[in-house]
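Q: In what follows, structures are represented as structure tokens.
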Structure P
């Protein structure tokens, strides 16, 4: 399978999740391309149509805001170019001390569904860092790959998510 991972990270937590997803797909023998959202231009955006699965990941800024870099990427991919992405998966990191924990994940899933992009499975929300529970991210990425291979598609709703809490 051909996999693309587009993410944006400020503290490194979301980048760690992207790395775990990438290593999971490499172990499966998949081809993986990884982009930081602020480096996605027209060429990279248009190439997303050629991937079997595109992951989108971001942290949630402040009290529930999707960072500008991801907003710009979504605007380019979905609105300006209307890239026909086969299937997408959405992940993100956040902090439960904020009222809108990982709201950026919900926002990304909403925009993908609004533009008719099917989701491969449940949303992944991670409390801060995946360091203490990398197997949860790896198992999630495995499920996303299996769903794509089996042709399974999901609808976005509040019940359709996994939350991984950080343990000390």
Structure Q
């Protein structure tokens, strides 16, 4: 593996925000004029209020991808219970796709949940994010349709879970 996963450092934040916006807007999942773009871009806030994990190139520490990790019941958790971890805003730079970066970030989040003594993980994803779904299933997450929800009309979210 020619990259490593770690907590974001101050010098990672701008690039992590850019990668997240590029992934969500560029892949057509987020309206570029919508208010969610500001939240995606603000990696500093995610780093302060939750945990921001980044994948960085082992040679030059260039950010290749990132994910926000939160414990259920905190501001950044949408669906996880207080005994679960949750991932949000998983994003991989377009040039780094196909290298296992996204999967490594998901696995690091599972490890973090276990380190914190949590009972499992739960998170939301959009139905059209099929590439991410394959990653989640490869890692061991299962669809949990009884927990599916919609934060507002027209934004249906699917839930994946894993118990430890």
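Q: Just checking, which of P, Q has the largest value of distance in nm of label points 7 Å out along Cα→Cβ at positions 34 and 146?
A: For this comparison of distance in nm of label points 7 Å out along Cα→Cβ at positions 34 and 146, the top structure is Q.
Q: Ok, one more. Any idea which of P, Q comes out highest on relative contact order in percent (Cα under 8 Å, 6 or more apart)?
A: Going through P, Q one by one, relative contact order in percent (Cα under 8 Å, 6 or more apart) peaks for structure P.
Q: For distance in nm of label points 7 Å out along Cα→Cβ at positions 50 and 114, find whichever of P, Q sits highest and give me its label. Before the final figure, lay out the partial values.
A: Details: P: 2.9; Q: 2.2.
When distance in nm of label points 7 Å out along Cα→Cβ at positions 50 and 114 is computed for each of P, Q, structure P gives the biggest number.
Q: When distance in nm of label points 7 Å out along Cα→Cβ at positions 2 and 74 is computed for each of P, Q, which one produces 3.3?
A: Q
Q: Where does the value 0.7 come from, among P, Q, when distance in nm of label points 7 Å out along Cα→Cβ at positions 66 and 90 is the thing being computed?
A: Numbers: P: 0.7; Q: 1.7.
Among P, Q, the structure yielding 0.7 for distance in nm of label points 7 Å out along Cα→Cβ at positions 66 and 90 is P.
Bear in mind these aren't lab numbers, they're just calculated from the coordinates by the rules spelled out. In this text, all values refer to a predicted model and were calculated from it rather than measured experimentally. Cβ atoms are built from the backbone, for glycine too; each structure is taken alone.
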